[in-house]
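Asks: Right after this note come the structures.
Coordinate-derived values only; no laboratory data. Please read all numbers here as calculations on a predicted model, not as lab measurements. Cβ atoms are built from the backbone, for glycine too; each structure is taken alone.
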Structure I
Amino acid sequence: MNVEKLTIPDVLLITPPRFNDPRGFFSETWNQTRFADVGVPGPFVQDNHAVSNTRGVIRGLHCQIGPNAQGKLVRVISGEVFDVAVDIRPDSPTRGKWVSTVLSGDNRRMVYVPSWCAHGFCVLSETAEVLYKTTTEYAPGYESGLMWNDPALAIAWPVSSPIVSDRDTKWPRFAARQ
């Protein structure tokens, strides 16, 4: 498997091997030992599947905090998304910095987003299906997030008129996060 470290430490872009033949392809998308060897700790305890039916949908920026902070292993099985991770650690030299990558059903790449990041994505195709594993179960009392368009973060979202949920328009600005 090919692993690329992005500019925020421990945010990893992973391209698993793909074995093609006349029937199609086979790819191993999770192997606890192999992934731990490259810096993806696990264990993963929950799988999520998000379907977006419109280009320009932004989901995020989400995170869970405290004992329920979630690491995520994210991949797209159909369509294409602009995927973003923001470092929210209080004493980090990359606090408030973000990294992005394009994940798609065609490129079959995955991104590991550590538990100390907020995460979101923007749908670039007409539809997209995103699968991700999490290191903790969803806990509503620990749900948190950041304003997707916070000028302090200056995320270069590739859409001019996004479709954003009411909930995602109400997250606080990054400066309010202590």
Structure II
Amino acid sequence: MYSYLIMTIIGADRPGLVQLVASRVADHGGNWLESRMCHLGGQFAGIARVEMPAERVAALRQALQQLEADGLRVTVDAGAGSAPVVPGTAATIDLVGNDRPGILRNITSVLAAHGVNVEELSSECGSAPMGGGNLFQARVRVSVPPSVRLEAVRADLEKIAADLMVDLTLRPVAAGG
């Protein structure tokens, strides 16, 4: 019998951090299924899903806890064997504009009001070319429930885009994309 685990990983960035975690998983008979990891503000942060023989989960948890001595904090939660298939429309939102507080709060408020699920979000803030200031950019992958019209979500996002002074596009993801 197998258990599926979700691990969150954070520590001061340096070479070899992923290897520390991947070695513990493999040494305990686990299989690394999927992950998202990145460097943010001098820190390494990630999330991974692994499958493990159920009888080895406790030993893996202990081995991962010992990584705190190396400055790496790993938390482990129960996960599902596979992601449930949720009906709906996959879409992406691309957003760019001058940085200011509250952009994501306002955008995600519209999404939540429509019952739209944020599946993946990446954002960054950098120097704006030829104008000074900071430029905020985000890409959001969402799942729009079948009962919600994509056009209604788009209309509500466009209403707040002008107030936020951002350019925003919402488009369905092509099948297989």
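Asks: Hey, mean projected area of the Cα convex hull in nm², for residues 68-107 alone derived from one of I, II reads 6.7; which structure?
Replies: It traces back to II.
Asks: If P(r) over Cα pairs in 10 Å bins from 0, in percent is calculated from each of I, II, which structure is the one that comes out at 9, 28, 26, 25, 11, 1?
Replies: Going label by label, the one that fits is II.
Asks: Suppose you compute relative contact order in percent (Cα under 8 Å, 6 or more apart) for every structure in I, II: which one lands on 29?
Replies: Checking each candidate, the match is I.
Asks: To continue, here is another question. If distance in nm of label points 7 Å out along Cα→Cβ at positions 60 and 76 is calculated from each of I, II, which structure is the one that comes out at 1.2?
Replies: I
Asks: Compare distance in nm of label points 7 Å out along Cα→Cβ at positions 28 and 52 across structures I, II and report the one with the greatest value.
Replies: Sorting by distance in nm of label points 7 Å out along Cα→Cβ at positions 28 and 52 in descending order puts I first.
Asks: For FRET efficiency 1/(1 + (r/R0)^6) of positions 4 and 132 (r between Cβ atoms, R0 = 30 Å, to 0.05), which of I, II scores largest?
Replies: I
Asks: With helix-only ellipticity at 222 nm (-39500 (n - 2.57) for each DSSP H run of 4 or more, over all residues; to 500) coming out at -8000, pick the structure among I, II it was computed from.
Replies: Answer for the origin of the read-out: II.
Asks: Another question, then. One of I, II was used to compute mean projected area of the Cα convex hull in nm², for residues 12-91 alone, and the answer was 7.6. Which one was it?
Replies: I
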